Structure 1
């Protein structure tokens, strides 16, 4: 898969998870914060730039 297409796919999935997470903050049946955290983790693992240890720590602290 070409790098541009791969990165576009990663961003599309990330934005989809963020959007679902934002909807989840308004609809009680969806776990909004967990879905947003999943989007952050997805982007951190699959993105072109890997997250540093302190960024993972901030993400974990925000989540709880």
Structure 2
């Protein structure tokens, strides 16, 4: 899921349930590895763990 889609889903969702998810699934989006798309610019994406933590502190429900 792209960073934009992830943000949209957090705005839409009231609960998140994660089961059998590897850490790398939340950390690096495949676009990160497409150098042709980014050229020589540094590629950064928001840390999804921090986004989820903030979302929970604002009232979101997280189950694992």
Distance in nm of label points 7 Å out along Cα→Cβ at positions 13 and 53 from the coordinates reads 1.7; which among 1, 2: 2
Structure (1, 2) behind the derived value -26000 of helix-only ellipticity at 222 nm (-39500 (n - 2.57) for each DSSP H run of 4 or more, over all residues; to 500): 1
Computed 56 for relative contact order in percent (Cα under 8 Å, 6 or more apart) - originating structure among 1, 2: 2
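FYI, it's all coordinate maths here, none of it is from the lab. Because the structure is predicted, anything quoted here is derived from the model rather than measured. Cβ atoms are built from the backbone, for glycine too; each structure is taken alone.
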